[in-house]
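Asker: Below you'll find a set of structures to go through.
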Structure P
Amino acid sequence: MSSRRQFVKGASILGLAINWPSLISKLPISDLHAESVDWLQVRDLFPISSWEKIHLNSGSAGVMPTPVQDHLIELIKKVNSKAPYEVWGEWQETKTSNLSRLAEMTNCDHNELQIVRNTTEALNMIIYGLALNGGDEIVMGQQDYPFAKNTWQNRAKRDGVIIKEVDLQIPAKDEEILAAYDKMITDKTKVVHITHITHREGHIMPVKKLSALAHSKGAEVVVDGAHAVANINLDLRDLDCDYFASSLHKWLNAPLGTGLLFVKEEKIKDLYNHPSSNLDAYDNMNKYEHLGTRAWANEIGVAAALDFHDALGHQNKLDRLQELKEYWTGQVMDVANVQLKTWIEPRYSGAVATFSLDNISNRKIRKSLNKDYNIHVKSVDCKGGGGIRVSPNIFTTKEELDQLVFAIRKLSEE
């Protein structure tokens, strides 16, 4: 019996509670060291490995491995087997456990977390929950995510807050970034909005230093960390931001529609409730759970994604993502007409890297990669011309990246 069949059989008989020893024993891993992981067998656990295209766009949305997918299906069956709210009541212990495990992964208290649907929803809760008045200044960057900008612009239209945008060419050195933000912050600045890992270039911003800068000027810090969880080591205590939003369906390979909201404990009571929450819920994160009936199975299914991640080994996964990024970028960085938009060192980027070609438009590159080479990527707009964002995942093989390198070289010669 193949390793994949053994794994799936072992996972499926577990029912609604993933058995940690059973799970780990069936993974193609010996001692949880990177050199011991058989990544080809790990790949076989992902249904997308059978897709006719090479999937290099995990930055938009990740996909579940089979045991997580199978577990989610069982959860959906369970919630439809009797009155759904009865099942939700039975799942409260797992919900609390998920928050505790995510808190351990991100170094915070579980009472500072709430699972939501995605980064955008978490940011909306934060941005619309902050007590701001007309004339208050918000400092953000040109590299920030468009939906986050939209939310701030809507807040500005409603309440008259003033948005000030830092104009930077990313990637940039920490000192240059700090100087640019410092120049923009005034005594009227109430919030500094930071993207932890830029969605276009994959650049890791100096959040800890920017938080210290903002706090020294009396401003709060909101961080868009969509790409952070399970892509880089994440320590919320060390970052010292006030609010943090992330997605779990990207790099944790959790069910779609799962994200994470963090609010520093002392800030919880001052952030406005979700509109439908109880008036007496201001001092705890449960005020962001009052959303009505929703896909509870997805939220509870995060447990299986955490089990899968833990079984692989957190650092093993991060090392693998770095290895894949360095593998393909190392082969094209000196090719004529290739422009890398990402600094490859681990301190500056995780799994994501972006490139462009001097001789071909990004639109034509993306179209050719998809049509002629069966490679799925994303084109992104960046200051300085934009590029093609490549975001492999642990199911990606080096042979697939060889195909990408071959295609880039061919296109660079046109």
Structure Q
Amino acid sequence: MDKAILVGIDLGKYNMEYSLEELENVASALNIEVIEKITQRLDKPNIKTCIGSGKVQELKNIVQHTNATMVIFDEELTPAQIRNLEKELDTQIIDRSFLILSIFAERAKTKSAMLEVSLAQQKYLLPRLVGMRSSLSRQGGGTYNAKGPGETKLELDRRVIQTTISKTEQAIKKLDIQRKVERKARTINRVPLVSLVGYTNAGKSATLNTLIKHLELDSNLVYEEDVLFATLDTTARRISKNGYPDFILSDTIGFLTRLPHEFINSFKSTLKEIENSDLIIHIVDGTSKEKDLHIKTTKSVLKDLNCEHINSLEVYTRLDLINDKNDLDGFWISNKTNENIDLLINHLYKNIFGEIIIVKLRLPYNKQNIVSELNAKTRVLDTQYLNDYVYLEVKMFQKQLETYKDYLYSYNNSK
């Protein structure tokens, strides 16, 4: 197991203590033991070593006395900073972005996720090859200590990486075309898309599984585990309820503070699904002390994806862990006890399909397929088979009326 020292730079821009805690969680998930943390307050990072010269010497002493196999910086380092720190500390140097991309690589299972992670890693490494030469070639028993190339081979690697980036981008484009075909088919069939988004480990997959079980759907449960980035793939399930229209509920990858920009660029193909949503369900861990930061982070990523204009519903999870429920703000659910799950389902339908109305329809006898569809996807209050047509009085949602407007006789709002 690697033993790491974490280094945090307090620039006054974010909660450094929480950021280091988050970084330690990522390291632990990668089987890296954090043995020490050091911090420094700076107005801006040192251009040569990120931290000041005195702090570099302090860090060097700690490395020597603890036999640390790596030092992880909670900032994104430049190639020069990596090279200089490597020379001064004589140990492997990696930064926040490299560590996050590493956990993405470990969690990726499908072809799409593996391609996108590979692209993000290659784009991260390309400008840092010289700086990371020694770090990537260090010997030892750790996860990231693989013997690497010399300077001549390094230039060849640069060309190889550039070629790999090009090929990977082409492969992702092909997958994106497939997704566009699927989205077009869904649009033609008028099946709305709802996307679950939120901070990593906030309860998105748990919420999707709760709905599948609560509605007794004939669908496989999605992978769910109490770990960071349990899945990197977008998983979709059709939500069906007798007497109601169908919609697609999509579980997306979780977010993290200060995600590397390579992540957003490389995962745009997967995350683009959110852009096509009719509704976004923003899942928040209501028990987290940093939930305000989590909300801000998620909204920031949605803005980067040009999705901030899409109608969204904020849902707080883990209601079962709240003792005093009288003064809670917002909408809360429990995936453990199913508290407020029926209310969530009602909220979903109202936000997707609008208010409930009662309509009267006249259908020709050659449209029996539509009569069957109405019985399945709406609540039929009355059916009369008259001489020239089938008369139906139906309770449905406002947006469903678009499908049946050619047969409309009259309608009233339902209270």
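Throughout, read-outs are computed from the coordinates displayed, never taken from laboratory work. Bear in mind the structure is a predicted one, so any value in this text is a computation, not a measurement. Cβ atoms are built from the backbone, for glycine too; each structure is taken alone.
Asker: Comparing FRET efficiency 1/(1 + (r/R0)^6) of positions 69 and 341 (r between Cβ atoms, R0 = 41 Å, to 0.05) across P, Q, which is largest?
Answerer: Ranking P, Q on FRET efficiency 1/(1 + (r/R0)^6) of positions 69 and 341 (r between Cβ atoms, R0 = 41 Å, to 0.05), first place is P.
Asker: One of P, Q was used to calculate relative contact order in percent (Cα under 8 Å, 6 or more apart), giving 11; which?
Answerer: It traces back to Q.
Asker: P, Q: which one has distance in nm of label points 7 Å out along Cα→Cβ at positions 93 and 285, as calculated, at 2.1?
Answerer: Of the options listed, only P reproduces it.
Asker: Now for a separate question. Assuming 33, 31, 17 is semi-axes √(5λ) of the Cα gyration tensor in Å as calculated from a single structure, say which of P, Q it is.
Answerer: Traced to structure P.
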